[in-house]
1. Here mean count of other Cβ atoms within 10 Å over residues 25-32 was calculated and came to 14.9; which of the structures P, Q was it taken from?
2. Taking 0.80 as the value of FRET efficiency 1/(1 + (r/R0)^6) of positions 17 and 41 (r between Cβ atoms, R0 = 30 Å, to 0.05) derived from one of the structures shown (P, Q), identify that structure.
3. Going by mean count of other Cβ atoms within 10 Å over residues 81-88, which of structures P, Q comes out largest?
4. A value of -8000 was derived for helix-only ellipticity at 222 nm (-39500 (n - 2.57) for each DSSP H run of 4 or more, over all residues; to 500); which structure in P, Q was it taken from?
5. With distance in nm of label points 7 Å out along Cα→Cβ at positions 33 and 113 derived from the coordinates and found to be 4.1, which of P, Q does the value describe?
6. Can you spot which of P, Q the value 20.9 was calculated from, given it is mean count of other Cβ atoms within 10 Å over residues 9-16?
7. Match the computed value 31 of relative contact order in percent (Cα under 8 Å, 6 or more apart) to one of the structures P, Q, and report its label.
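Every number here is computed from the coordinates shown, using simple stated rules; none is lab data. Here the structure is a predicted model, which is why all the values come from computation and not from measurement. Cβ atoms are built from the backbone, for glycine too; each structure is taken alone.
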Structure P
Amino acid sequence: MSEKFYATGRRKNSIAKVWLSKGTGNILINKREIDSYFPRDFWVKHAIEALQVTDTDKDFDINISVLGGGLTGQSGAIRLGISRALVVYNENLREKLKPKGLLSRDSRMVESKKYGKKKARRGPQFSKR
C-alpha cells in the first residue's frame, strides 16, 4: 500500500482531516466527489488552490473528512489541510505555498453573545417613551 500523508486544517468552526496518497487526482470529501460536495465552483477552486500552486493536482488521491461550520469554512479548512499535507510530503513545497498565504491559519472566529445584548454587540432597541 502506498504511503499516506496526514494533516489537519481548521477555519471558523470547520475541521478538515486530509490524507494524501500517490494517485491520479481523485478527491473525495466525506466519501463524495468534490464536485458533488461543493455546489459552487468557487468553493472547489478555493479548496484545491494549493494543488494548482504546486502543480501536483494530478499526482495525489486525496481523502478528506470534514465536519462543522458551513461550506465556506469547510473549503478554507480543506485548503489549509491540503497545504500542510503537501509540506509533510515534501518540505521544499513550503517555498511555493508560504508566499501565497496557504500555510496561515485564519484565526477569525464568531464573537460570542453577551448577556443583556441581543447579539454579540447589538443592544436592545432604545425607546424614549
Structure Q
Amino acid sequence: MHRSREPRHPNTDAQILARGLGWFSIALGLLELAAPRRLREETGLPAPAGLVRAFGWREIATGVAILASRRPVAMVWGRVAGDMADLAVLAPTLRPDNPHRLGGGGALAMVAAITALDLCIALQGDETN
C-alpha cells in the first residue's frame, strides 16, 4: 500500500524565531567574552573566567550556525545543549555561603526561562505539513 505524503512547507514562524535566537546567542557570547570577570563577580560563579569565555565562544558559534543554516530551527538544539551546560555551571551559585546568591539565582532563572523558549522553538521543527 502506497502512502501519499502531504507536501512539506517551511515553518517560517519557527524559522524567524530561531534566527532571533541566533542573534541573541551572538550578543550573549560577546557579553561573555567582554566581561567574564564581572559576570563571575555578580553571580558568585565559582568557574574560572576562561570557562565563561569558552561559553561565550560556544554561544557565538551556535548563533552563527543558526543564522547560516537552511534549517535554523534544527540548529536550536545546539542552544538547548548549551543551556544544559549553563544550568549545571550556574547551579553552585545557589549555595548558602555565596554572598552573590541573589545574582546567581537571577542568572539561573533567566537561563531556565531561555531554555524553555529554546525547547519550544526546537520542538516545532523547520517544516510543517
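1. Working: P: 14.9; Q: 19.1.
Corresponding structure: P.
2. Values: P: 0.80; Q: 0.40.
Answer by label: P.
3. Numbers: P: 24.1; Q: 15.5.
For this comparison of mean count of other Cβ atoms within 10 Å over residues 81-88, the top structure is P.
4. Values: P: -8000; Q: -25000.
The read-out comes from structure P.
5. On the way: P: 4.1; Q: 2.7.
It traces back to P.
6. Working: P: 20.9; Q: 14.6.
The value was obtained from structure P.
7. Details: P: 31; Q: 36.
Value 31 for relative contact order in percent (Cα under 8 Å, 6 or more apart) corresponds to P out of P, Q.
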